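Colleague: In the part that follows, the structures are each spelled out as structure tokens.
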Structure P
Amino acid sequence: MANNQQHLNMVDVYQLALTKVSGIGTRTAQEIVKNLGSARALFEEKEANLRIIFRNKEKTIRDIVSRKMFGICEKEIDFMQKYGIESYFFTDGNYPSRLKEIPDKPVCLFVQGQGNVEAKRTAAIVGSRRCSDYGRIMTETIVNELQKYGVSVISGLAYGIDSAAHRACIARNIPTFGVLAHGLDRVYPAAHFELARQMCEMQGGLVTEYFTGTTPFPSFFPARNRIIAGLSDVVIVVEASKTGGALLTARLANDYNREVMALPGRLGDANSQGCNFLIESNRAHILSDVSSIAKLMSWNETESEKTAKPVVEDKGSGLKGAEKQVYYAIKQAGETDVDTLLAKTSMPYNELSAALLNLELSDCVIAKPGKVYKAL
């Protein structure tokens, strides 16, 4: 039994050590494991082969040959065991499936807490650190709506909208996860230590790709935003400036083929500029009513309700003329863009636009970013 445990720990050491080699980032690590078969195989390669692989990148080669990071990794394992922290290497079967889909996935992910990041439904709620009272109220309203559909909430444990989302989840006993830009030996900001503890104890937790001892360096925050976007089915931006991290999270979500929604705000309000920009540039759906979240994500029915219905409603049966033609063209494709519809229907652009607008208003189709339409 002791030998098996020692073997398991050694495998962890090799995987963790891979993340500490100079010059090896996320994509390179993936290529190494793909070509060599495992992290351990890299550290067992002959130096001559390493020079072929890394083309005489001396620092990288020295790190691998010397294994100087193994002591740090063994201490990390001790810390993980002491505080109940799980690690997920990107080749593990239980590595979060949503993160497996993104090209720049973390090589290794550390998770602390009682929750399961592999929840059936997930939503990120992000926004300004200097949010308004309205932003906090709307965040609480959104969380209250998500509770109906068993959604786990993800954010960044920062001041403002992030912490408002986490606190609203704690008040409603909803699992919520904070993605950190530092190691799990600290909480930043320190004022959120008690909030973080509650999250870990109430079916949520803390998530990071960084070792203990890693301080929250500015460039780490954009990197952690990709994890927030990657872990989420939908990213909801409540309030944001045009230069805030929330807009980066939204852009990453678009890149990862996640849905994005934004709460519109007043013209001239700095905290509304980012949300309004996302909406007007078709980078986000407008969040004009909190019920539209479930509608967009098809969360408005439980699985039992779906299976109980013997007949699927045909929303096109009551339509006529151009609207009927456009609806069935979209329904046949599942979802399609305006250019494809123009070719399929041979309609003038103004007639197609009017039909699409009427179909939206009657809840027959929903508009997605990029002038794409989906049949409901």
Structure Q
Amino acid sequence: MGLDDWAAADKEVLLSIPLFILAGNIMAKGSIAERLIAVVRIATGPVPGGLAIATVLSCAVFSAISGSSTVTLIAVGAIMYPALMQAGYGRSFALGLICAGGTLGIIVPPSIPLILYGVITETSIADLFIAGILPACLLIGLMAVYAVAKNWRAERTAIDGAALKAAAGRSVFAAFMPILILGGIYTGFFTPTESAAVAVVYAVLVEIFIHREMDLNKLEAVTYETAKTLGALLPVLMMALSINTFLAFEQIPQQMVATISAMIDSKAAFLLVSMLLLLLVGCIMDIGSAILVMAPLLTPLAKGYGIDPVHFGIMMIVNLEIGYLTPPLGLNIIVAMGAFREDFLTIAKAALPYIAILAIGLGIVALVPELSLALID
């Protein structure tokens, strides 16, 4: 076996996946996320439905940090669900909000699904990170607007200046984390892989020496937990990369482009068919597997119809987000059943408005490519 046989795995950017997962686990098990949630709760108090908005923002921040929709549901839900109930929000509204909120971090950088898409399709991960910012803001905004409209008469609280100042002071190092990662990538100071290494070092320094919420024993446990996660992910990724290399060698994507182009003669029709297909796949597969299977097949087709691969990647990830909430195998619904001790139908019904919101967001992202591409040079 020669060196060329390892070409599929010979990608520096693959190093960013374990590093970002490790950084996310360190921050999730430490106090960075908790400190950010405290600031958001105080700042949104005076707004109608402020606690609901705080839940949306907290889910977005935590899922971006942890890299996991289900971890976000459990961690943020443990804090915000009782708070929403105590404040008089409807049970169905609260359940749906927390289930849907965890999906937001999927396109908030640093996003493991975006990295997987970039690796498997050889698309710039830095561009994907930047492209995810405005669509993520759109989805967060849509959920926030729904929260305000649904809870216009909900109880409001005045901003406690002293409490806000204290919370902001406790979270200053946590808030600098996304600035460091995105700022470094966007300015070209370091690559996505280098930013992942920086994220790990920064998270360790902050949690151990500044926040003092983690010791070496806890760090060892988090590292071991990350290794178990990677033990399941990386072999599948290597297999997918090998299959992708084989498909490219045999020119299968080019043949598919020719065949599909003869059957579907417009970009709009292709987008509709591919989005419906991804929605179906998202209902029965986890997002990582769906990306590894579908991205190598659909992205060349998208290019054939003149669709930018960065834009298509964002559409794919947003589409697969909906699968987390869609019966019969929506992962967040299943996890929420155990976390909140509710039956399947109750949680599935609670998720319906948020499926509609995500579908509206997907339509806007698909129809307005500038939303994904405007910030890319």
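None of the figures in this text is laboratory data; all of them are computed from the coordinates on show. None of these values were measured; they are calculated from a predicted model. Cβ atoms are built from the backbone, for glycine too; each structure is taken alone.
Colleague: Quick check: 23.5 is what I get for mean count of other Cβ atoms within 10 Å over residues 119-126, calculated from one of P, Q. Which structure matches? Before the final figure, lay out the partial values.
Modeller: Values: P: 23.5; Q: 20.1.
Computing mean count of other Cβ atoms within 10 Å over residues 119-126 on every structure in P, Q gives 23.5 only for P.
Colleague: Given a computed value of 6.3 for distance in nm of label points 7 Å out along Cα→Cβ at positions 23 and 327, which structure among P, Q does it belong to?
Modeller: Derived from P, not from the others.
Colleague: Given structures P, Q, which gives the highest value for FRET efficiency 1/(1 + (r/R0)^6) of positions 79 and 351 (r between Cβ atoms, R0 = 41 Å, to 0.05)?
Modeller: Sorting by FRET efficiency 1/(1 + (r/R0)^6) of positions 79 and 351 (r between Cβ atoms, R0 = 41 Å, to 0.05) in descending order puts Q first.
Colleague: Using the calculated result 11 for relative contact order in percent (Cα under 8 Å, 6 or more apart), pick out the matching structure from P, Q. Can you show the working numbers first?
Modeller: Working: P: 11; Q: 25.
Checking each candidate, the match is P.
Colleague: Right, next: Thinking of P, Q, which structure, once helix-only ellipticity at 222 nm (-39500 (n - 2.57) for each DSSP H run of 4 or more, over all residues; to 500) is computed, gives back -24500?
Modeller: So the calculation was done on Q.
Colleague: Here's another thing I want to ask about it. If Kirkwood radius over Cα pairs in Å, for residues 143-262 alone computes to 19.9, which of P, Q did it come from?
Modeller: Q
Colleague: Supply the structure label, taken from P, Q, corresponding to mean projected area of the Cα convex hull in nm² with the calculated value 23.3.
Modeller: Attributed to the structure labelled P.
Colleague: When distance in nm of label points 7 Å out along Cα→Cβ at positions 87 and 207 is computed for each of P, Q, which one produces 1.9?
Modeller: Checking each candidate, the match is P.
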